[in-house]
Structure P
Amino acid sequence: MTTIDLSCFTFSVSKHRNQEVIWCKFSYDPRLLASFKKVFPSAKWSRTCNAWYLPNSNLYRKRLNLPLPEIGDAILPKLYAHNKEEYLKFRNALFQKQFSPQTIKTYLGEFANLLVLLKSYPVNELTVERLNSYFLYCTKKLNHSEAQIYSRMNAIKSYFKLILNRESDFDLVIKPKPSKSLPKVLSKEDIMRLFKTTSNPKHLLLLKMAYGMGLRVSELIALKVENIDLNRQQVHIQSAKGKKDRYVNLPSSLLPLLDDYLRAYQPARYLFQGQFSEQYTIRSAQAVFKMAMNKAGITKSVGIHGLRHSYATHLLEAGTDMVFIQKLLGHSHIKTTEIYAKVSNKLLSKVQSPLDTL
């Protein structure tokens, strides 16, 4: 891969055509320019500013050794002074509690939606009546689903708990009735078709590990080469959901594919890496699954998380004890795992309809 000496450049961030960009300025040198365009093919030239620029994304910031923006900074200009102060207090509390970056991003996004709507009204003066009015607005006017409402409630409840010490207010907040939807799973035949139509070794390994070990997509992309113990045939899942570690078994059938993949791709840190050796993204993994589904001609409305659901359901149908499945999945409570008993058709399929007895 072509490398480039970043010390020859001066980088700055500002707006161009109403979008944040990274300006890349350097003394003209044909060879340096050629290397720059080869390493950064998406770079564009601005005649008006007489400089090259790149999208202001975290990917390019990392590659250019620029500081990453703090989570939630983008919304700050839209907030009134008092509520901005409350927003920053909440953000600091979330960091202090050491929530995951994704949880912090979600909570701040949900909280910010409330603050933008409140405008200058102080968020710390909200009453239970106004909270109920807000969630009714989210339901009736914004047509939010039950899951979206709960997500917003959890974020705002965390603010009331961590900053205002008023968590008990939410005892009087009217909550939507929880849905009782079941996990969506694929049959073994569907999964075999999925694998057969995936020719890319990297994509095939990703899909097989997701199903073969029941991993969440976030766990999958966070896997490091050092997490894999080939001698014990185990994989160490670190800081998963709820900041919990666990070990899962590495299927024997995966060993040849894994060995070939490690030899061919030689990942340095993360098992699955992007184009520039950075961590694979959740979106990329989801795109791999969607592409495989299309190629296999499977039209079921199932996301990549369906491979984890399928793993648990197929284990249960094979007679695996529920307690073992709970540990393999990393569930804190057995009740979470018991939902797969409702998905499994092993026992229900043996029940004969009275129609067939006529």
Structure Q
Amino acid sequence: MIGKIAKTSMKEQLRSPVILLLSLLTAPLFVLIYVLFFPSETSSFDVAYYSQERNQALLEYMNNWSMEDQTVNLNMHWVNSPQEGSKDIEQGEAQVLVIIPEGFEDSLDQVKSGLREQSERVIFSGDLSSSMYSIAFIMTYSSIDQYISQRTGHISPFAMEEQPLGNSMELREIDYYIPGLMIFALIILLFQVSMNLSGLVESGILKRLRLTRATTLEILSGYSIPVVLIGLCSFFLTLLVAKLFGSNLHGNWLLTALVALLTTLAITATGMIVSAFASSTSSAFIMANFPLMLFMFFSGAMYPIKKITMFNLGNISIGVFDLLPTTHGVNALHKLLVLQSDFSGILYELICLTLLTVLFLAFGVRLYYKRQMEIG
């Protein structure tokens, strides 16, 4: 009897090949994504380098420097000003900025000859709330320390100064995770949107709505507006709880609300796309896990993701995961609440969020109409 029941159950599984494939291949597919986009065993950190005198010897040394076990390397690039280096950090194109003072090489000669004890002060700047900054700072510091030791024959004869960007010095440990958790509060709306809309098909309500001559846009809007409001409430409730427990995050709240709204609409549109392929709430629940995992693990919502550039558009580098709206949501919130950016500082994120939201909504409405509402 057990065998017959199992055989019948297996046939039922095979009737839903999409769900079966998602169940089998989701985790292996994410392993493949990690292998494709993070293939090297070597961890490299992008370092912005500024020096008025263009200390080429130090730059080349740092660019070729690596740990003894060959697991960490520095990817150095020149910037024309400290402001440009700070912008690179905000855009995710560098984890730390090194500013070499004027007269640095001369001070090393003086240290070598015994005329002074330390070199000119080297400045390190970055986002102290980022775990990647901490590692990049240690690696960069170590490379400069070794260069100076070899150059002067003395151990650590240089002074350093650390300059945090924005509000990152004042933050508590919990503040590091709040922007990602605020976006996560929106990501989980995927389940609600996709299950609600697929439930219309399963329950037969969609057929009755079609008889009222309601358009696809009207139906989807009517069922999505409450979800959007719930998502915004969850978003700000997450921030409120953080503030009640001592969070030091602060910034432009109007821009924060705009980022939340755009991200919520993009996630709602993703739920529409999922529901277009689902004929029941259970299948929608399973299917929604795939975009949810993409949004969680490849946008920086759960842990920082190093930007992987696909191509450059003028002065702007387009990353692989810039195709995810949550990537821009997380980045915009981090800039607003941690780095204290203004409108111009998150303009790229706002443009990308707007374009992706419009694209996802148009595609979601069209796909839902074609697969769930069109007759014949």
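Computed from the coordinates by the stated procedures, all read-outs in this text should not be read as laboratory data. Note that this is a predicted model, so its numbers are computed, not measured. Cβ atoms are built from the backbone, for glycine too; each structure is taken alone.
Given a value of 12 for relative contact order in percent (Cα under 8 Å, 6 or more apart), point me to the structure among P, Q it was derived from.
The read-out comes from structure P.
Out of P, Q, choose the structure whose coordinates give distance in nm of label points 7 Å out along Cα→Cβ at positions 239 and 255 equal to 1.2 when calculated.
Q
Given a computed value of 83 for volume of the Cα convex hull per residue in Å³, for residues 295-342 alone, which structure among P, Q does it belong to?
Comparing all candidates, it corresponds to Q.
When FRET efficiency 1/(1 + (r/R0)^6) of positions 15 and 271 (r between Cβ atoms, R0 = 35 Å, to 0.05) is calculated for each of the structures P, Q, which structure yields the highest value?
Largest calculated value belongs to Q.
One of P, Q was used to compute helix-only ellipticity at 222 nm (-39500 (n - 2.57) for each DSSP H run of 4 or more, over all residues; to 500), and the answer was -13500. Which one was it?
The structure behind it is P.
Given structures P, Q, which gives the highest value for volume of the Cα convex hull per residue in Å³?
Structure P gives the largest value of volume of the Cα convex hull per residue in Å³ among P, Q.
When mean count of other Cβ atoms within 10 Å over residues 127-134 is compared over structures P, Q, which one is greatest?
Q
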